[in-house]
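These are the structures in question, set out in turn.
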Structure I
Amino acid sequence: MLRLFSIALSFIVFATAAATSSGPVLRDDRASEAVRTALLWWSAWAPDTRFQDLPSEVQNSLKQFNATAAGFQSRMRGPSTKDFALQSVFRKKQALERTVVALFGHDAAAEASRFATFVSPAYEWEGFSEGPLGELAGAEHYLAEQPTTRIRPYALLVIAHRAACASDALHYELREGVGDRNWNLAQQSRVQSRFQQAAAEASLSTHPLIQFVAQDLSRNPRCL
């Protein structure tokens, strides 16, 4: 993961075109980053995070998110082996499953576990494109099978974010001479186009948290 921090942010060239929607802008502060991290990396925020400066609809949605997450029970069965990598991947799946349930309610539990299975988070990305491309493909596969699912806006948010991460990694690989140049350029074009489509649709979500993060991602495409 350390190499990921050295990847240049590559979406600046089309950020203006993507930033077409209006709405609350995420500021570069602890509270807004906590919301972003919770939805995109499925991590809990620090207990002392203060959300008072966020829009009221976001604050109210965060309270519901917390309350629902507190009662989360996974439907997924863990691996039979104690292998560290497999256990780590399973914990990431559960974290994604919990995030979907926290966003959409306990009655979305079946969809949450299925989506987490399709996305199948990688153990580590190590700064290369294979990890985010794989998670992006999993989310796309889920939507191809369930195009009208209630969790579609969130699936699109995940797709947009993983497209941003894949673009960063592809630029790094091209610069370092990793892999086939023509394949790389074709993938860059594909993920940049998909980013714009997915981020634009996710930004129209009526869910305050999804809209909040998606609109910021549209304005400021970045992985980390």
Structure II
Amino acid sequence: MKLREFFLGKTSATTFGPAPDFENVVKVVISTFAVFVGFTINSYLNKPEVEDFRSWRFWAFIALASLLLRYIIGSSVHLNHVYVKKITVEKVERPRSRSAFLLFKDICFLVVFGMIAVHAAKASTFNDFVTGTLWFVGAGFLWSIVDLALRYAWSTNDSNEGPGHFVGLWIALDVALFVIVITVNYTMGHELTRAMVIAGVYLVFLLLDFLAIVRASQFG
């Protein structure tokens, strides 16, 4: 077996091997990050100011929780839809994606999301917190762009590896969220007002992102 065939999971230049089983890998990844998200939220809740709705930390927690929910729900639905859910191609059942490389890419991005979330949770000022959340949104935008490019490239070997129909929507949501949060944080004066509005913005975009995830898995 040549190196290229090994990398692509092929038995020859034109023939794929048996469909890989990613289910156990996906289960472990999702379970690990669920624990990580719980730890991050628990650590943030230990801050005494979180209980005071007159503190920016109270409203920042709403924004943080929205980001982390987006992170864990989105990753779970995406990984299961792409690497676990079976499709039938030429009367053979297989996962939508057979690429171990693309799965590894997704796992790497999830690690980056986790690191950014920890950084945002440890922020000592509201502006630092907002900056951390913007890095999070920016990472989501980068993930979509990288995934779009790689899946277009991968589809030359397997047409089922192409990008999903809703990737453009996710890119648009990330860009809109980034612009709105920056605008609010730099045009509204009072810190508490900014915190309240930004918390509301992140909640609304959590709903929009949730709808996009559901529709993407529904219509594939």
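Every read-out reported here was derived from the displayed coordinates using simple, explicitly stated rules and does not represent laboratory data. Model, not experiment: these values are computed from the prediction. Cβ atoms are built from the backbone, for glycine too; each structure is taken alone.
Which structure, out of I, II, was helix-only ellipticity at 222 nm (-39500 (n - 2.57) for each DSSP H run of 4 or more, over all residues; to 500) calculated from, if the result is -24500?
II
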For percent of Cα pairs over 28 Å apart, which of the structures I, II scores highest?
II
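Comparing FRET efficiency 1/(1 + (r/R0)^6) of positions 165 and 197 (r between Cβ atoms, R0 = 35 Å, to 0.05) across structures I, II, which is largest?
By FRET efficiency 1/(1 + (r/R0)^6) of positions 165 and 197 (r between Cβ atoms, R0 = 35 Å, to 0.05), the leading structure of I, II is I.
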Taking relative contact order in percent (Cα under 8 Å, 6 or more apart) from the coordinates of each of I, II, which one would give 23?
II
For FRET efficiency 1/(1 + (r/R0)^6) of positions 93 and 149 (r between Cβ atoms, R0 = 30 Å, to 0.05), which structure out of I, II has the highest calculated value?
I
Among I, II, structure where distance in nm of label points 7 Å out along Cα→Cβ at positions 29 and 181 as derived comes to 2.3:
II
